[in-house]
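Each in structure tokens, the structures are laid out below.
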Structure P
Amino acid sequence: MSVILGIDIGGSTTKVAGFLHTGERISMLQVVASDRLTSLYGAIGNFLSSNRVPLTEVSRFVLTGVGASLADGEIYGVRTEHVNEFHAIGAGGLHLSGKNEALVVSLGTGTAFVRAGREGFAHIGGSGVGGGTLAGLAWHLLHENDYDALSAIAERGELNNVDLSISDICTDAISRLPAHATASNFGKIKSSAVNADIALGLINMVFQTVGMLSVFALRNDPIRDVVLIGTLAKLRLAPAVLASVEELYDVRFIIPQDAAYATAIGAALPYLDRTE
């Protein structure tokens with residue numbers, strides 16, 4: 001047995017996707033640690049122990065992400081490879097979505113936009129609005145930065161208590177915008193707004209921003225599929241917010257089942273189906 005680990009070393013988490021070299025996936029996990037090297041070695045040890053994989057059966061560690069440069073040369077005597085993060089994002093997004101071409105949007109601490117397809121992977125831009133934005137503002141305003149807990153709070157919220165809609169500023173339709181479309185995020189926040197309203201407003205603002213930036217990125221592109229990956233992509237309220245963008249523009253948002261591990265998977269893909 002020959003095992004390959006794709007490892008995405010991010011700003012706050014390290015994610016591992018383990019495969020047999022034939023392409024069969026073993027399992028996935030993530031580790032949170034403030035120090036990236038600690039997170040890397042902890043994730044490797046956790047994976048090997050949890051899956052009862054002897055170190056002697058690991059043929060490669062394939063690293064990607066912002067922290068990949070911290071580890072050079074062999075790790076525990078095992079060969080180490082590096083994959084460009086944007087290539088890993090694009091490859092992982094296409095693999096999990098089953099698409100041949102798409103805009104792959106990686107929702108990390110910030111957000112990266114990668115045009116992925118037959119001609120390769122191109123980083124076409126990014127935004128500072130992402131998971132770090134949501135976690136930071138939620139902690140400052142609500143003293144909560146756990147995504148699942150924040151989502152649970154937001155499900156009881158009302159956007160009308162925080163967001164300004166088109167109907168609030170104009171009695172007539174503006175172009176093709178419906179009356180309920182957002183005119184200004186947090187533009188109508190009321191003194192009566194409760195934590196649930198604020199939580200919903202924050203989630204709505206982040207995903208509307210990501211959704212609209214995706215629309216702009218595809219202005220002169222024939223593809224219509226947008227694949228969202230990263231831990232934040234799995235937030236329960238994300239599909240509902242993105243549906244409001246789909247309602248207005250000719251795009252389709254896809255959130256794969258294993259979106260959180262897409263970049264780690266994309267790192268490993270080039271090294272699968274190889275005989276050692």
Structure Q
Amino acid sequence: MNFSLRKFFVRADPAYTAAVAQYQATTPSSKAINLLLHLLPGVLAYALINVATVHAAGLALTRLSDPNYQAMVLVFVTLVWHAGVPFVVLTQVDRLTPRAAIAFLGLDRWDRKGLLVIVPLAFILYTLVSLPFMKYVYGPLGAAINSVPVLRTPDWVIFQDARVYNLAPGFLVLLAVGNFVGEEVYFRGYLLKKIGFLGRWAWVVNSLLFAFYHVWQPAMTWPLAALSLAFGFLMQCRKTLAPLILFHFLANVVWGAIIGMVLQ
């Protein structure tokens with residue numbers, strides 16, 4: 001990327017660079033913990049939803065309908081965990097003020113150029129690049145993953161046959177906020193800075209672990225690991241969360257609709 005093109009796409013942010021330098025994990029144990037934190041909420045969701053005995057116990061304990069129980073678990077993981085863990089660690093362990101924690105997460109900067117120019121361009125490129133992959137690779141790769149017994153998505157999971165869209169509107173709103181906002185706060189706003197010790201590979205590792213964290217629906221999401229690199233790369237370029245949240249929304253909602261229409 002030559003200088004002029006780099007200047008167009010990449011946003012300089014000294015505060016972002018300083019946060020990575022000051023608050024990245026430094027000890028072997030903290031490095032391992034922050035890498036594991038990428039996967040831990042997904043493993044929790046997998047245990048509570050996909051493991052038959054735990055799933056049955058959760059239904060008995062909460063006395064919720066199965067769809068509402070799964071929605072409750074996913075709201076906890078994608079919204080409560082993803083927003084709560086970074087804020088608690090930043091304020092209680094790193095001793096940041098609430099305002100400084102919000103700034104650390106990149107929630108205090110809008111990046112108008114990123115929202116209005118860079119994200120639309122990135123989304124168009126992302127869609128064009130992904131079309132042949134989705135047509136020829138995604139289906140067989142998902143089927144291969146689903147053939148592994150421990151990775152097979154159980155029939156009762158609400159993402160099978162898009163049953164998630166039958167949930168009450170309140171649950172859908174909370175899941176949407178957790179998906180588009182919570183995941184970006186957690187993965188790009190928080191963990192990507194914490195694993196800054198990986199240097200130029202931090203955004204690659206963060207993106208791949210983000211894909212594999214969706215362990216409760218591996219056949220649907222694990223084949224998209226390569227495409228998930230777009231999220232980390234976009235954060236490397238813009239260094240604030242607003243463009244990532246918009247891109248995440250477009251990738252989940254608009255991209256899915258476009259892929260469905262084109263491939264049909």
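Read-outs throughout are calculated quantities, based only on the coordinates presented, and are distinct from any laboratory measurement. All of these numbers come straight from a predicted model, not from anything done at the bench. Cβ atoms are built from the backbone, for glycine too; each structure is taken alone.
Tell me which structure, out of P, Q, gives 3.4 once distance in nm of label points 7 Å out along Cα→Cβ at positions 105 and 137 is calculated. Value 3.4 for distance in nm of label points 7 Å out along Cα→Cβ at positions 105 and 137 corresponds to Q out of P, Q. Source structure of the calculated read-out (semi-axes √(5λ) of the Cα gyration tensor in Å, 30, 24, 17) within P, Q: Q.
Can you say which of P, Q returns 45, 22, 10 when Cα extents along the principal axes in Å, for residues 89-152 alone is computed? Comparing all candidates, it corresponds to P.
When helix-only ellipticity at 222 nm (-39500 (n - 2.57) for each DSSP H run of 4 or more, over all residues; to 500) is computed for each of P, Q, which one produces -16500? Mind dumping the intermediate values first?
On the way: P: -10500; Q: -16500.
Derived from the structure labelled Q.
Once relative contact order in percent (Cα under 8 Å, 6 or more apart) is evaluated on every structure in P, Q, the highest one turns out to be Q.
Look at mean count of other Cβ atoms within 10 Å over residues 57-64 for each of P, Q: the largest one is in P.
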